[in-house]
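These are the structures, in C-alpha cells.
Bear in mind that the values in this text are calculations on the coordinates, not laboratory data. Just so we're clear, the structure is a prediction, and the values are computed from it rather than from any experiment. Cβ atoms are built from the backbone, for glycine too; each structure is taken alone.
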Structure I
C-alpha cells in the first residue's frame with residue numbers, strides 16, 4: 001500500500017495539471033502569440049524556445065521577436081567603438097549599424113534558429129528588412145540610423161506560419177531609401193502583434209512583472225490601473241518604458257504580459273495556469 005501511494009499522487013498531479021491547462025490550450029488553438037525575447041534574457045533562451053516549440057505543436061501560432069543589446073555593447077567594446085544612448089535608444093552611426101547588423105543577424109538570430117532546430121522545432125530567421133516586413137523612417141537625425149515604424153507587412157511571416165514554421169525576427173527595418181535601420185525590439189514586437197491582431201503579446205524580461213509598493217507581484221491589472229501606478233511612482237525607473245510599450249500595444253492586442261524570462265518554462269506557466277507567472281495587463 002505504501003509503495004502505490006506516490007504513484008497515485010503522481011497520477012493525481014498529472015490529472016490536476018492537465019485539467020487546469022486544457023481550457024487554456026483549447027483557447028489558444030489557431031491564435032497568434034507574439035513573444036518578445038529581451039536581450040537580457042537571451043542566456044535563458046533554450047527553455048523559452050522549448051516552450052515556443054510546444055506552443056506550436058499545441059496548435060498556437062507563436063512569433064518570436066528578439067533583442068540583443070548586451071551582445072551589441074560587448075562587440076562595440078571589443079572593437080573600441082564608443083556606445084552612446086539618448087532616451088534609452090542607442091545612437092547608431094554607420095559604424096555602429098554595421099556591428100548591430102552583424103550581431104543581430106549573424107549571432108543572435110541564427111543562434112536562436114539553430115537552437116530551435118536542435119530541439120526539434122522548425123524555425124526560420126528573418127529581419128524587418130526581409131520582404132518589406134518593417135517599413136520605417138529615421139526617428140531623429142541625432143540618433144543616426146534609428147528607425148521609427150511606419151508600417152508592417154505581415155505577408156512574409158504569414159507565409160512561414162502557413163508552412164508550419166516558427167518565425168524568429170530581428171528588430172531591423174527598411175528606410176524609404178532602402179537603408180537598414182536599427183529599431184527598438186519592443187516596438188517591433190508591438191507593431192507585429194498589431195498587424196496580426198495577436199491574441200497575446202508577451203514580453204520576457206529580467207523582472208518578475210509589475211509589483212505593488214510592498215513588492216508583491218500584481219497578477220492582473222487594467223490599462224487605467226497601470227497608468228495610475230505610473231502616476232503614483234509605484235511603477236518607476238526602467239519599468240516605465242516597458243509598461244508604456246505594453247500600454248501602446250493594447251491599442252491592437254487585448255492582453256499584454258510581462259514575465260521573468262529567467263524562470264524555467266515561464267511561458268507555459270503564464271499561459272496555461274490559473275495563477276500565471278507574471279503580470280497580465282488587459283484593455
Structure II
C-alpha cells in the first residue's frame with residue numbers, strides 16, 4: 001500500500017503549498033525536507049519537556065498531502081501541535097476547491113473542520129493564541145488509564161461527536177494520563193503510549209476512513225490486534241508511520257458518493 005506515489009518532490013509540494021511559512025521555517029536553514037531528523041533515545045520520553053518539539057517537515061508534508069489528495073473533509077486529531085496548523089492549511093485548500101460539491105452532494109455535517117483533542121489545557125491555550133487557525137476546533141479532555149477488553153490502555157474522558165474521514169494519532173503522551181490499573185500506568189520512561197480511543201469508536205467509522213499513527217509502534221500493533229473490521233494495514237518503517245484504511249464496501253448511497261469523489265477508482269481496487 002502506498003498513498004504517496006504521486007508525491008514526487010517534497011520541496012516542490014511545499015512551493016505549491018507553503019505551510020512552512022506559517023510555521024516560521026526557513027527552508028534554506030532547515031536542510032533536506034524529505035530527510036528524517038536524528039533524535040536522542042529519550043527525545044520522546046522526557047516528562048519534563050516544556051517546549052514544543054521541532055517541526056519535522058517530511059511528516060508534515062505527508063499529512064498535508066493525504067488531506068488534499070484524498071479530499072478529506074473532517075479530521076480527528078489526537079494531540080494538538082504543528083500538525084493542527086498543517087491540517088488547517090490543507091482543509092482550507094480543500095474548502096476552496098470542493099466546498100460547493102460537498103455541500104450539494106455529500107452528507108458531511110462537519111465539512112472542512114479539524115477536531116484536535118488534547119489533555120493539556122495550557123498547551124491548547126498556547127496553540128489557540130499562536131497558531132491562528134480558522135478551521136481547527138480545540139477539544140480539551142482529561143485522559144485516564146483504563147482498560148479495553150481487559151488490556152491496560154488510556155482513554156480520553158470525552159471526544160468530539162463527529163464522523164472523521166481521517167484520524168491522526170499523535171497523543172496523548174505517556175506521562176499525562178491520570179491513574180493506574182492495579183499499579184500499571186504508562187507513566188514510566190520505559191513504558192509506551194497505548195491509546196484505545198479509536199477502538200471505542202471503530203464501528204461508527206465509514207468505509208474509506210484513514211488512520212495515521214505517528215511512531216507509537218506498540219500502540220499501532222495494539223490497534224491492529226484489536227480492530228475488528230476490514231482494515232488494510234501498512235507500516236512504513238522509513239517514515240516511522242503506520243496506516244490503517246477501512247477498505248469495506250460503501251454503507252449506502254452517500255458513503256458511496258463520498259468514496260467516489262474523494263478516493264476514486266483506486267479505493268475500489270483496494271476493496272478487491
21 is what came out when relative contact order in percent (Cα under 8 Å, 6 or more apart) was calculated for one structure; which of I, II is it? I
With distance in nm of label points 7 Å out along Cα→Cβ at positions 208 and 256 computed for every candidate in I, II, 1.2 is reproduced by structure II
A value of 1.5 was derived for distance in nm of label points 7 Å out along Cα→Cβ at positions 232 and 264; which structure in I, II was it taken from? II
If semi-axes √(5λ) of the Cα gyration tensor in Å computes to 33, 22, 18, which of I, II did it come from? I
Quick check on the output: -10000 is helix-only ellipticity at 222 nm (-39500 (n - 2.57) for each DSSP H run of 4 or more, over all residues; to 500), derived from one of I, II. Which one produced it? II
Tell me which structure, out of I, II, gives 2.2 once distance in nm of label points 7 Å out along Cα→Cβ at positions 24 and 192 is calculated. I
Kindly point out which one of I, II the value 0.9 was derived from, the read-out being distance in nm of label points 7 Å out along Cα→Cβ at positions 112 and 160. I
